[in-house]
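Structures given as structure tokens follow.
Rule-based calculations on the coordinates, nothing more; no lab input. None of these values were measured; they are calculated from a predicted model. Cβ atoms are built from the backbone, for glycine too; each structure is taken alone.
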Structure 1
Amino acid sequence: MILPQAAFFQALQDGGWGEIGETMLGRLVELEGDVLYQEPPAGTEAELGYTEGAVPVLISAPHGAKHARFYPEQGQRKPKDEDEFTAGLARLVAERSGAHVLWLRRKSDEDGNHDADSRYKDALKKLLQCHAIRYVLDLHGARASRDFGIALGTSNNTSCAPETQALILETLARYGFTEDGDQLQRVAVNHASFSASNPNTVTGYAARLGIQAAQFEANAHLRIPRRREDASATEPFESADPQGIERLVHALTRLVQTLSALEIL
């Protein structure tokens, strides 16, 4: 069941979940609730979250909470905002597909997608080795103003086999996301800003370990039903395409299922 956009947001506002709590977007909001964007781990709290899967695919969300990137030219780290709802999205797709999932759930003083060495990469490496992972799908967030719905980064066609990249694009196309699509339906492949060409990205790191990997930058309209009050960005935001969020969940779920059934390409 897909509720009209107005009904969905009215249910959120009223706090009367009822049917909405059982919908896909309701579950996305629920899973994102594990993440505290602005709070570092307290006491024995875990900075990272992990749920074991049953298939050889791992979904990653290293920017689920606020983090800090080191800028060598300035000799210092600077805080960076969270990629809202990427952790919830990763968890939802994993829940529906049986994939393993690793996410940043508390504010971090590192950047797991930029630092050469980080707690996130240490955890990722252990999981890849312990569970014989064959594919990594790394989820990130792009601004709502971007002229694409999804930016697919494969380190300029080097982080996965050509057949795997083609399969990713074919799967996205089945759910309306294509290279020649308009705005939120457009897939930008190896965009100059989102190609995952930095070898320290999760995608590049996994590829160096011999694991096929791809980076997915989802437009804000395809991942944020409604901005939480604790988000770093302060301006109100609601997705203009909540059904697009559902289509992306379906597309990524199908992709995991298809990759899981393949022999290694």
Structure 2
Amino acid sequence: MLAKNMIDTHCHIDFPKFDADRQAVLASSLRAGVQKIVVPGVSASQWPKIQALIEQTPSLYFAVGVHPWWVNQSVIAKLESLESEIATFLSHKKCVAVGECGLDKLCDVPFEWQVDVLNYHIELAKRFCKPIILHSVKAHNATLVHLKNGALTHGGVVHAFSGSTQEADQYWQQGFYLGIGGTITYPRANKTRKAVAAMPLDALLLETDAPDMPMNGRQGLRNSPEYLPEVVAVIAELKNISPSEVIAATTANAQKLFNFNGD
């Protein structure tokens, strides 16, 4: 039986796909052994909803940031004026990170806008002594350059990591954990599976990215944090260790990175 202390470090439980049964999903996740969930921010309009949700739910923690998909001309124009608003959220006792932020070469947002917003988040993370939750799609080289130039003090996590062993090691050298989710449940994900097998357990965090990134066998269905044990099982198989060892290590890693109120 799995130990009951998994941490889902990336789950959008605030998204509308959970509106009809959010509390039931959270209850099922607790029964499955998911004791804490980090809810990342994607846009300023969503931050108050997340804060209200986490204040009602002991197992939830949150981050605030602007996802590259939500970057637009208005966001660019208001970056400075967002300062006081975002500072209020970052000072909340259950706000554990800056993000979700990063670079995505598959979205239509001008790349230079994305870079400006990423650098803004990097400065926020340094000022508030928080880690970063990073989104990087087809942009690992550029992302690594900005992380190195930013000289972050509290590291972070590369959400939904799906790169090579070399890329994994480069992030790890910059102080970034690898967020491992449903991608590795697919046998065709050879590159990422090899990276997970090769990297030290100390470099890994668990995540679902629910409601997105469904596990193998659930394609087209809503993902949920209650399925996190499936990720644990694959990591255990790849590293030839027990699920309990995976859980113990990844939970310790998450606690070290996010420092959940000193729990």
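Consider the structures 1, 2: one of them gives 2.3 for distance in nm of label points 7 Å out along Cα→Cβ at positions 63 and 111 as calculated from the coordinates. Say which. Traced to structure 2. Matching task: 26.9 is the computed value of mean count of other Cβ atoms within 10 Å over residues 55-62. Pick the structure from 1, 2. Structure 1 accounts for this read-out. With mean count of other Cβ atoms within 10 Å over residues 175-182 computed over the structures 1, 2, the top value is the one for 2, the highest of the group. Quick check on the output: 2, 13, 24, 23, 19, 12, 6, 1, 0 is P(r) over Cα pairs in 5 Å bins from 0, in percent, for residues 103-206 alone, derived from one of 1, 2. Which one produced it? Clearly, the read-out refers to 2. The greatest value of percent of Cα pairs over 18 Å apart, for residues 39-126 alone among structures 1, 2 is that of 1. Supply the structure label, taken from 1, 2, corresponding to helix-only ellipticity at 222 nm (-39500 (n - 2.57) for each DSSP H run of 4 or more, over all residues; to 500) with the calculated value -9500. It was calculated from structure 1.
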